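These notes open a run of structures that come right after.
Any read-out appearing in this document is the output of simple, stated calculations on the displayed coordinates, not a laboratory observation. As the structure is a prediction and not an experimental result, all values here were calculated from the model. Cβ atoms are built from the backbone, for glycine too; each structure is taken alone.
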Structure I
Amino acid sequence: MSAAHPSAWRPPPFFGTRGRQNLVLLAAIAYLVWSVSTLDIDAKRALAGFGRAADLFIRMIPPDFGRWELLLRGMTESLQMAFAATLAGVVLSIPLGIAAAKNLAPRPVYLAARGLIVVGRTFHEVIIAIFFVKLFGFGPVAGLLTLALSSTIFLAKMLAEDIENVRVGPIEAVRATGAGFLQVVVYSVVPQVLTRSVGTAIYRLDANVRHSTVVGIVGAGGIGQTLSASFSRYDYDFAAAILLGIIALVALGEWFSDWVRRRLR
């Protein structure tokens, strides 16, 4: 008799056969166990951290909003960094994104632009902020340059991918009229990527609001620098007020980005 047909569809194994897939899974579990065992985690030290955490939270209550002017100054600085960095990133990402699009740029230009994007995406914002702090000193200049560079790389990558996914028909139609490169970009590429690019820029603005509170911890300005200073002085009640301010700032950025997206629909 012929074997009965299965009553339910099952996806094919990712590694070809079930046995091979199970073998890879066991190898991954074994590597995970080995990795954790080599971290030299001290259980007593880890458990003692819970007691210190309880003491820290007790000293944070109630939050101290007495220095609200310092808190407001740091939050305002973070917002200014986020908005300015996003605007700079949008402007600088346009030529870089066009250069990194395979269907528009010559191959040498494409490879150079893609290489620059890959190198830029290699480093986290905190690492870039440390570098700029060393160059320009503590303050919002380092934070602004950090966020602007990260925004440029991120937005250029997204723009290049959007351009590479556009429909070819409008581009060929505009080229058939004898239009130049800029005319092709303006009349056939921009209408296809504009809405998505605006949404990506709004998302990056939301991310920059959050990142502006992080890069300040290494001295790159904003409310993060105020938070780092308060922890250094064991001023935990004021640190709690700063953390609540950061939560409010990020929530405001989230609300603003949602409002803009709804207006774009």
Structure II
Amino acid sequence: MDQLDLKNIADDSNRVRRKLGLPRIFLISSCITVLLMATKYYLHLNDLEFVAQTSLHNAVISSVVFVIGFILSATIADYKESEKIPSEFASTIQDIYDDSSAIHKSYPKFSLSQLHKSLVGIAESFRAGTKRERTKLRQEIANLHHIFAEMEEGGIPPNFVVKLKQQQSQLLRSIYRVNYIQKIRFIPSAFFLAKAMVVLVIGLLLFTNIDPFYGGIYITGAISFILIYLILLIKKISLPFHEKGTTTDDVSLFLIRETIDYLNSNKPR
């Protein structure tokens, strides 16, 4: 099976998942949970459940939930901040273009079409969401200096140009914040600890003799599903930006798309 076949299979599975309305995290967690429950059943049939159930099980599970909850709450804070960035970025781009259009009517000594092209490129690069495009995006924002210098040479009042440069700085701040959130995970050692604790707890449940058995296998599956889902959720929301919204949990970039449409509908003639 070549790479093209694998890609087609992945695309088909994604279409089915979207049609059913199921998050990818849910499907992955469910599949892993089914495998764990099958493993639990196999261990029971072969009398390999050598751990006796005690009150310590509750303490161990509670400690895992506490650590995961701590990491999740901190990660969600960055995720909520990430949701604000596209709106701020889109409004700043539109402000730059609207202000420049108004200035161009009185001081037509700079290329408004070139500024329009640059702003559309900046918006499209941001929406791409990849590391390569964001690196390119910083350079595109920096290149606005050439247009602002052209404005100064054309006799535009300094206060107008200063405002545009401040808006340019806002674009850079947004990009730097996106890059930081995408690259730096909240306390990586704590996240590693949480994953290790989940593995240990699931292993403990698998080898614990729980009576009645069928109630025990259900409890093992339910706890495993919740813990695995939370770990995958933390991993997903710690990288909130992806190209064109790879999953339903990605930060939506529809405002950037609407800004591109706005710029194109107001293209200078």
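Key figures for this structure:
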{"read-out": "Test item: P(r) over Cα pairs in 10 Å bins from 0, in percent calculated as 6, 22, 22, 19, 13, 9, 5, 3, 0, pick one of I, II", "value": "II"}
{"read-out": "For 15.8 (mean count of other Cβ atoms within 10 Å over residues 25-32, calculated) the corresponding structure among I, II", "value": "II"}
{"read-out": "Structure responsible for 0.45, with FRET efficiency 1/(1 + (r/R0)^6) of positions 209 and 233 (r between Cβ atoms, R0 = 30 Å, to 0.05) calculated and labels I, II on offer", "value": "II"}
{"read-out": "Distance in nm of label points 7 Å out along Cα→Cβ at positions 145 and 217 - highest-scoring structure of I, II", "value": "II"}
{"read-out": "Test item: Rg/Rh (Cα atoms, Kirkwood Rh), for residues 113-176 alone calculated as 1.23, pick one of I, II", "value": "I"}
{"read-out": "Structure (I, II) behind the derived value 0.40 of FRET efficiency 1/(1 + (r/R0)^6) of positions 65 and 153 (r between Cβ atoms, R0 = 35 Å, to 0.05)", "value": "I"}
{"read-out": "P(r) over Cα pairs in 10 Å bins from 0, in percent, for residues 121-224 alone derived as 12, 24, 17, 13, 12, 10, 7, 4, 1 - corresponding label from I, II", "value": "II"}
{"read-out": "Top of I, II by relative contact order in percent (Cα under 8 Å, 6 or more apart), largest first", "value": "II"}
{"read-out": "Computed -25500 for helix-only ellipticity at 222 nm (-39500 (n - 2.57) for each DSSP H run of 4 or more, over all residues; to 500) - originating structure among I, II", "value": "I"}
{"read-out": "Structure responsible for 0.20, with FRET efficiency 1/(1 + (r/R0)^6) of positions 41 and 137 (r between Cβ atoms, R0 = 41 Å, to 0.05) calculated and labels I, II on offer", "value": "II"}
